[in-house]
Structure I
Amino acid sequence: MRGVYTSVNDIRKMVFEEVARLSYEYKDGDLSQMEQIPYRIIPGEVSTYRESVFLERAIVKERMRLAMGLPLRSASEHAPVSEGAHECVKPEKYYQPPLVNIIKFACHKCPDNEVMVTNACQGCLAHPCKEVCPKKAISFKNGKSVIDQDKCIKCGKCINACAYGAIIKLERPCAKACGMNAIASDEYGRADIDQEKCVSCGMCLANCPFGAIADKAQIFQTIQAIKSDVPVYAAIAPAVEGQFGPKMSPGKIRSAFQALGFEDVVEVAIGADLCTIEEAKDFVQEVPEKLPFMATSCCPAWSMMAKKLFPEYKECISMALTPMVLTGRMIKKQHPGCKVAFIGPCAAKKLEAGRKSIRSDIDFVLTFEEVMGMFEAKEVDFSKLEEQPPMHGASGDGRGFAVSGGVADAVVNCIKELYPDREVKVESAEGLANCKKLLTMAKSGKYNGYLLEGMACPGGCVAGAGTVQPIAKSTAAVKLRKKNSTTDHALKSDYRDLLEYLD
């Protein structure tokens, strides 16, 4: 479903647009327009997406609340959608856990881990499905195979034996996408997130075909800060390439964000270069004398997963500050008293920015999808924007952080420049399930002396839950931007000497 624009994307976009418009127009404490928004998004008396127009609007209301950073409500609660909304007026409001939420009455109660026979069954004479079943769970009724779910152990032997491919295994899409096995069923059969396991990668919300899962946003708060007298800078992640379509050239990014009210933009690839240098030095100094291996730190979901599931190896996760934090810190050193909004593809960055040690560097985190809602609300026409000098100063390697393998490549290239005789072995994984396998192998000693790169999203940051464009298209755009960069690696970055200044 990734890369296909659907009605779920359409609803999300409309909600983000309406919340952004509400914030831009907000004054004198009046939030009464919140009650009208569900009727603008879902007009008329006939439902479009679900069995009831009232259900559609109820779901939109909860999506609005999450987009404003407010908590979800259950179907049993009766209150205006604006209840507690004045808390959002405060630009200092941070995300309150949980970040990723399931709107329970939007959940389809999808079958999970169930083997079933489809209409493609031909009722063949051989009955191979029945013959291979170790639990005698398959019988034949009216010439068709039937599976007794109480006996079935989901071994899959019948699936492989059927010559017609008539037997399939159904998995709940959100649970299948969750590399942490954090999603199960509640007492009503609806999806339920174990927040102790969840690392907020957002893959569940990106893969739910019913749009029942959403994360909280800071659209309203960011715009309120922009409307204040305090300058707000946009720190834009390397995955931005191609995210806003072909009319948004690199030379128009600055104009586009200034049209939203931002003071200026800075590319987080600068912070990626600084992170590269720090991780390269740490690797050479620490591995293998002090640590068996070193793992990259820039992906917060990967880092959190590693520390949750492999706590004995938490010291092996690089202690280097992430590109987001380094860039935010640099902006605030250069512009004291300003605020910084990180603009990127990642849901987990929202939690990273909420840590007490990070809050002074990053004030807001918005995804590309949420920012697109802001562009829609302000009716920004990319084709009419002025071309300005594009974001510059970072290396091609720093911009390559956005794709799987890019972080490790940058660190290796830096080590080769600093320590030409040092050989660096690398192993990488994308998707949390594969990342767990990587660390399991590292735990067994297979990767002693290695640099390990983990990316929670399959494909890297370009596949984050808050992206807009298809993954392959964005990957190509990032690689082209990397190739066309005037400098190739971190040590040639214009900002390479800032590390000590930012400590």
Structure II
Amino acid sequence: MIEKLRQKIIRFITSPDDAPLLAGIAIGIYMIAHYYAKNLALAASWGHLLFFTIYYLIIPAVVLFLGYKLFSLKKLLPYRSHFLFVTIPLFVAFYLLQLSFLGVYKRFIFAGVLIIVVLASLRIARYYKLFVVLLLLLSLFNVVPVAYAGYSYITASDAWQHQPDGILTTQFKKKPNVYYIQPDGYTNKPNLDGSIYNFDNTGFENYLNSNGFTTYTNYRSNYYSTLLSNASMFSMKHHYLQPDVEEFNARNIIMGNNPVLQVFKNNGYTTHFITERPYLLMNRPELGYHSANFNYSELPYLKDAWEYTRDEVADFKNMKPAPGPHFYFIEKMLPGHIAVFGSKGADDEHAKYLKKVREANTWLKNLITEIEKKDPHGIIVIAADHGGFVGFETSLQSQTKTDNPLLVKSMYGALCTIKWNADGHDVYDKNLKTSVNLFRVLFAFLSQDTALLENLQEDASYIDAVRPEGRHRYIDAQGNIVFQKIE
């Protein structure tokens, strides 16, 4: 069977019959499969599929077909196969380099590819269909991850989001505006005070205390990434690293009509999302918020839009909200966590992180000032999505099990401080330890219903580890580091 297939491939490559349309289709199939295999979380929308079909498949197919027809003219006929031999790899190189982070080197690499294929075409142009075969074969390597993602999508269940009680229909006894501010990767006080971070944050801590904030010193996230942590927090439930959530569905949950937004809306709140960068919007999820400070028309299809930024404080100042209660989710990519790639070492990452903590402190003070100018009676919640990962050289190292408890706490320990602007919150927040329970505690306070606290979720923290491979409970509900594999 393999021999027959080999003979068919050889006959196809050596056949005098040309296949310009098939060549364009092969480029499109390869690039679409490659993109989805590598970037599904950023592209899980029908709009992306339509764009990729046009950009990766239709454009090269049309260019190759029309170019082939043009080179069929008598004077150009001797160069027809050269055109196909050169154009096919140039399309692929252009598309792949467009997705890379090589900066100014892209043009030199593209020029190098051009020179190589032009020279090669002088001798073997008639074998251009070898590129077609290679592209189709290479596409097969991306079929497995794409098929797995498709299977995850089809079989995914949202049962994990179902609430164990009537919290979705709870009625608030008080309806202040609620401002949830998320400074990405801002770690907690024990970490900052500890030997790894070794940072004196007393000035900002005193500022919070003097302005009526209650800080939850040992607060931590339940998951180790922004997407996984927020998906759990806005659902008020654990997803336990369910495959669809981890692979592609987290943004849909965070930005969609999740349980937290349902509760606010059921109580007459208008909801707003204000962000520095459109990181949570890149897959164009169906927006559950009434407003957002980025429009999908502003966002590219091929990039993560990290360079697209807005001034959230200015956007907030310019808002003129209608009467009634409002919920704001304000996201800032400060201080962030240490580098994913390209680290110069743990010490350098440590210094960069602390510099960004100082910047985050300034930004938070400015935002708090603007909020209180508009609304001195609102509830201000400042809670990070995870820790800063300081102590590692790169954040990817965190996926390898470590026996250093300080490094584990560096991953999960997160800032949480709340200005309640009301007495009696201590009845409700005394057991607030992790992000999955943040909004359940808040809703219990607003509804004055302690029964909602009977269904607090497990205060455990989880990781999908690479070494050893598998999903693990890294910290148990009592705060002990355990690293227990879960099914």
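Matching task: 3.5 is the computed value of distance in nm of label points 7 Å out along Cα→Cβ at positions 12 and 244. Pick the structure from I, II.
Numbers: I: 1.9; II: 3.5.
Answer for the origin of the read-out: II.
For the read-out FRET efficiency 1/(1 + (r/R0)^6) of positions 140 and 356 (r between Cβ atoms, R0 = 41 Å, to 0.05), a value of 0.05 was computed from one structure; give its label from I, II.
Checking each candidate, the match is I.
Tell me which structure, out of I, II, gives 7, 26, 33, 27, 7, 0 once P(r) over Cα pairs in 10 Å bins from 0, in percent, for residues 284-467 alone is calculated.
II
For percent of Cα pairs over 42 Å apart, which structure out of I, II has the highest calculated value? If you can, show how the numbers build up before the last one.
Numbers: I: 24; II: 29.
Of structures I, II, the maximum of percent of Cα pairs over 42 Å apart occurs in II.
So helix-only ellipticity at 222 nm (-39500 (n - 2.57) for each DSSP H run of 4 or more, over all residues; to 500), computed for just one structure, reads -14000; which one of I, II is that?
Value -14000 for helix-only ellipticity at 222 nm (-39500 (n - 2.57) for each DSSP H run of 4 or more, over all residues; to 500) corresponds to II out of I, II.
Have a look at I, II and say which one yields 43, 19, 12 for semi-axes √(5λ) of the Cα gyration tensor in Å, for residues 44-203 alone, as calculated.
I
With FRET efficiency 1/(1 + (r/R0)^6) of positions 196 and 260 (r between Cβ atoms, R0 = 30 Å, to 0.05) derived from the coordinates and found to be 0.40, which of I, II does the value describe?
The read-out comes from structure II.
Taking Cα extents along the principal axes in Å, for residues 108-315 alone from the coordinates of each of I, II, which one would give 75, 50, 36? Present the calculation step by step, with values, prior to reporting the outcome.
Details: I: 75, 50, 36; II: 79, 43, 35.
Answer by label: I.
The numbers here are math on the coordinates, done by the rules we state, and not lab data. Source: prediction; values computed, not measured. Cβ atoms are built from the backbone, for glycine too; each structure is taken alone.
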